[in-house]
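Enquirer: The following blocks contain the structures, represented as structure tokens.
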Structure I
Amino acid sequence: MAGEFFGKVAAITGAGRGIGDAIAARLIEEGAKVFSFDLNDPDEARNGVTYLKVNVADPGSVEEAFGSIDREAGQIDVLVNNAGVQRVALAENMRPEDWHLVINTHLTGMHLCCAQAIRRMRARGRGGAIVSIASAAGIVGIPGRGPYSAAKAGIEGLTRVYATETAAANIRVNAVAPGSTRTKLIEQGLKDGSIRGDWQIERIPMGRLAEPWEIADPVVYLASDRASYITGQTLVVDGGWTVQGMVHIADWLVPSQAVPGG
């Protein structure tokens with residue numbers, strides 16, 4: 001896809017690190033001008049990215065950020081909704097403020113950014129692409145992740161709704177649902193004990209965590225013209241985790257140990 005995004009402008013929420021940073025890197029490689037919406041400073045600033053301080057859960061902050069894009073670039077072609085936070089607790093112990101923080105960052109943030117981007121894409125009349133980061137956690141149940149799982153499942157629902165609302169304007173709306181990926185959210189869970197690395201890897205048929213670039217590439221594909229007839233879909237990128245029906249498999253069913261003809 002060398003140079004496929006030359007002349008295009010992309011906004012990525014949460015692009016200061018992890019998956020968002022990997023997406024920004026790939027889009028820059030392909031020629032896009034990239035704007036980052038993040039409350040945190042980037043771990044390492046990238047040439048070609050304009051970093052804006054944005055609270056995606058605040059309508060005024062989001063509107064101001066898109067106003068900056070209007071002034072500096074005059075168009076928006078790609079939106080990637082990636083910003084997210086995590087709070088872990090059982091339902092009876094989840095503080096209301098933590099619930100609202102997670103839901104508002106992931107789900108309300110997606111809605112607010114989509115509304116601003118769609119308005120501009122529709123008015124310009126040249127279509128566009130929106131890709132949101134859902135999660136395998138929106139498909140399977142993981143203890144302690146109530147608001148996170150609810151928000152990620154909601155992202156899939158909004159993806160389908162907004163795809164139907166914008167298809168006639170050639171605006172495509174899709175999502176990518178990563179499995180366990182080597183990001184700071186995962187590192188945080190490993191440190192506080194809310195995630196057990198051995199337990200996770202045991203449940204992933206491919207036997208490892210994803211690297212951020214392995215999530216970025218499917219996002220960039222869905223944002224590209226090569227996905228011109230794909231909308232309203234969620235692509236699960238999880239190494240087979242969510243289709244694993246049996247964690248502990250009998251030795252004779254493991255390909256490396258199976259006896260030919262057995």
Structure II
Amino acid sequence: MDISILLLIIGAVFLGSLMRSTFGFGDSVVSMPLLALLPIPFSTAVSLVGLVGCTVALISIFSGWKNLDRAVLLKLSLSTLLGIPFGLLLVRFAEKRWISLILGILLILYSIYSIFGSKRRQKSIEKRFKNTKYGIPFGFFSGMLGSAYNMNGIPIVLYGTMSNWPPRTFKDTLQSHFLFSSIFIVLSHFLSGFWTKELGTYFLSSIPAVIAAILLGNYIYARINVNKFKQYVLFFIFLLGVFTLIDFL
């Protein structure tokens with residue numbers, strides 16, 4: 001095995017895990033483009049990011065279970081299960097680049113609207129999203145995009161910002177949902193034959209970097225101004241949109 005390739009894989013995993021542990025999302029959008037530059041199969045990259053994301057969520061959930069929005073989490077999780085089989089169909093019948101185009105435009109438009117849009121209109125959306133039934137379609141698309149492209153975080157992040165969750169609730173509810181959805185997404189990768197000996201080597205080699213990223217991410221998160229947290233999240237949503245559009249190109 002080429003050690004330089006292995007180190008680059010570990011570096012990509014570290015950066016994605018750092019993003020995830022700091023803000024609660026964004027690991028796949030950081031790691032996947034970097035892994036795509038390396039000479040490893042796409043299925044291996046998808047499975048590696050899925051396994052690492054599940055590991056980060058599992059470790060993070062132990063310190064944050066008290067801050068969960070359980071009513072929302074239940075609806076998100078159940079609807080996510082429904083979306084997972086449709087994601088496997090999406091991989092078979094839809095080109096990823098067109099999905100990237102639609103998601104990229106959506107994320108950029110939403111972040112711009114949230115930053116510069118009417119505060120009254122945003123308050124109206126927040127009030128409407130107090131009804132947890134609005135989480136059902138977001139959970140469905142999370143499962144679909146997660147099993148297809150490891151993009152299960154995007155719909156949940158949008159739902160969380162529309163609902164204006166407090167920072168701790170935002171991060172911990174996301175991690176709890178990701179743990180639930182990741183278990184089934186990882187299982188779908190296994191059943192689809194994506195697991196290989198090389199994947200096991202990459203994953204086990206990355207564990208120390210993942211733990212280091214979690215510790216560093218928690219350190220950074222603890223020092224973020226609570227009042228500016230949503231602004232940072234919206235900024236990163238904008239960046240996610242840009243990176244997703246780049247993936248289209």
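Each reported figure results from applying straightforward, stated rules to the coordinates on display, with no laboratory input. Quick caveat: nothing in here was measured; it's all calculated off a predicted structure. Cβ atoms are built from the backbone, for glycine too; each structure is taken alone.
Enquirer: Taking Rg/Rh (Cα atoms, Kirkwood Rh), for residues 57-200 alone as the quantity of interest, name the structure among I, II where it is greatest. Could the numbers behind the result be given before it?
Expert: Details: I: 1.02; II: 1.00.
Largest one: structure I.
Enquirer: For mean count of other Cβ atoms within 10 Å over residues 49-56, which of the structures I, II scores highest?
Expert: Biggest value here belongs to II.
Enquirer: Which of I, II yields 1.00 for FRET efficiency 1/(1 + (r/R0)^6) of positions 9 and 209 (r between Cβ atoms, R0 = 25 Å, to 0.05), as computed?
Expert: Working: I: 0.20; II: 1.00.
It must be structure II, since only it matches.
Enquirer: Once distance in nm of label points 7 Å out along Cα→Cβ at positions 25 and 233 is calculated for every structure in I, II, which label goes with the largest value? Mind showing how you got there, number by number?
Expert: On the way: I: 2.6; II: 0.8.
The maximum falls on structure I.
Enquirer: When helix-only ellipticity at 222 nm (-39500 (n - 2.57) for each DSSP H run of 4 or more, over all residues; to 500) is calculated, the result is -11500; to which of the structures I, II does this value belong?
Expert: Comparing all candidates, it corresponds to I.
Enquirer: Let me ask something else about it. A value of 2.2 was derived for distance in nm of label points 7 Å out along Cα→Cβ at positions 17 and 97; which structure in I, II was it taken from?
Expert: Going label by label, the one that fits is I.
Enquirer: Separate question: So volume of the Cα convex hull per residue in Å³, computed for just one structure, reads 113; which one of I, II is that?
Expert: Comparing all candidates, it corresponds to II.
Enquirer: Right, another one. Say we calculate relative contact order in percent (Cα under 8 Å, 6 or more apart) for every structure; which of I, II gives the highest result?
Expert: Structure II comes out on top.
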